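None of the figures in this text is laboratory data; all of them are computed from the coordinates on show. Only a predicted model underlies this, so the values are computations on that prediction, with no experimental measurement involved. Cβ atoms are built from the backbone, for glycine too; each structure is taken alone.
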Structure 1
Amino acid sequence: MFWWISYWILFFGWYIVCDIKNIQQIQEKILTRYEQNGRDLPWRHTQDPYAIHISEVMSQQTQVDRVIPYRKRWMKDIPDYQALARLPKSELLAYWSGLGFNSRALRLQECARVVVDSFGWDLPRKKSELLSLPWIGPYTAGAICAFAYNQEEVVIDTNIRRVLIFLLNLDEETPIKELEYIAQQMIPYWRSRDWHNALMDYGAVHLTARKTKIKSLGKQSKFEGSDRQVRGRILKQLTKGEIKSLTFDCVCAEFPQKDVGQIVAGMVKDGLVTVQGEVIVIE
């Protein structure tokens, strides 16, 4: 009986050592590739929590190449939470217009006002405190902790999820909580910032969806002809030049197949616009 127990102890000890060795090999491979060929993205040249917060929200479900010019203009003119908190809505939406998911700009401003009122100049460093802020969820909180503060907090986006599933031979249906636990064990000591950037690059450039055949959890619907296109067009018209209002008839003429009334009602609910009779405005 004793030898049998000893055998299993040795077996599992060997398994754990091999597992650790495998993880170390994966870390070395991915970090080396990053050090040699990492993407030169502007938000990787800062540890400012505000700049990283803005970059993370802009980058969600949006291609990096599209984000870069928007982020550059935003950071030049809206450099901190104080400036964001006091910006008029029409100007705020003008900075965001064309990037998509326009309600995110309002959510950022709502968060900025709480940050200014509660924390003064900057974001807190604890993930639990970040999660107490409006519109900061687990992913964004983890990203701020990892990229701004180099804390060993898990960040799992589409690319990182795909890399973990492929390299560790995991089931595609592995729950996110299990992935987070596994990912936590793989963060190299005091290299959380580099590690997560490296994982993202490895997924975006090397282990792509096409190469791995691993499907994303959620695929964004086509923009052309969508409600998002109508919403974006309305805001673009209202935030450019001297145009301060837009009639329903004007929008319906451009999008005759869409239920403009329902779309505008959603925009009102999101706080993007208001309606005065037959006219759409930003207050």
Structure 2
Amino acid sequence: MTMSTKISIQQVGKVFGEGRQRVEALKDVSLDIADNEFVTFVGASGCGKSTLLRIIGGLEYHTSGEVLANNQPIMGPGADRAMVFQHYSLYPWLKVMENIKFSRRLRHGRENITSAEVEAASGRADALLSLMGLTAAANAWPNQLSGGMQQRVAIARALMGRPEILLMDEPFGALDAQTREVMHDLILHVHRLEKPTLAFVTHDVEEAIYLADRVVLMAPRPGRIDTIYQVPLPAEREQDMKHTPEFLRLKKEILARIRETSGMKTDQDMLDQLNMQEAV
């Protein structure tokens, strides 16, 4: 593990169940993620990308291998890491501002918090509201917000404790296409300003390329890393880049590889053969 490595995953395996119920979710997964790097994970369903993210977050424990954050073994959740899920999981009985501050209250877990700490937390919450475009919604209830706005609150809450590592599991999967584009540019802006190391799981290859420094393609049965792609785009991203030859070429290559690793190409070949037999 080098000085600049933030997350080190070495020969990690994960098994669920025993005997006939045994499922090998991950096998021999190794990957280093650099400090402040943005890495996206793609692959067919069942390839273990969400399981791997949960292991980094300390929500699942690996069966074999080693996972380090800041050169320390990950033994469970920690203040250095925060997660954002597809379902926003906001507290419906708390207004937007209280939702954002709540994670800090959980982290401290004590009653003798000083007035200076309270003031600092309020300032941090105000700054995040502004960053996420939520200032006007500070006193709104979650059920008064759109899906995109609720996810902004969830991201702001995750950032409240200044995590060094931000883990995102299909956070924009439930949003419409237009809102997703806005959120893409927003999370890139957050990454530039807050500078967390970011690991992001998605089924959307276009999303994966647009956001990332590297795209990690995982294959199923058992879950493993198949190919790692360096994204040939400048650090400053613009939506028009999605139409460039480099972007479209990489998208085509990754989609083809996902089809191959998931067996979909084999299924298509069999279908073509059946069609040919019927034609004869």
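Structural remarks
- When relative contact order in percent (Cα under 8 Å, 6 or more apart) is calculated for each of 1, 2, the greatest value falls to 2.
- Set 1, 2, criterion FRET efficiency 1/(1 + (r/R0)^6) of positions 93 and 237 (r between Cβ atoms, R0 = 25 Å, to 0.05): the highest-scoring structure is 1.
- At a computed -19000 (helix-only ellipticity at 222 nm (-39500 (n - 2.57) for each DSSP H run of 4 or more, over all residues; to 500)), which of 1, 2: 1
- FRET efficiency 1/(1 + (r/R0)^6) of positions 29 and 253 (r between Cβ atoms, R0 = 41 Å, to 0.05) derived as 1.00 - corresponding label from 1, 2: 2
- For mean count of other Cβ atoms within 10 Å over residues 53-60 computed as 19.5, the structure of 1, 2 it came from: 2
- Parent structure of the calculated result 64, given that percent of Cα pairs over 14 Å apart, for residues 77-132 alone is the read-out and 1, 2 the choices: 2
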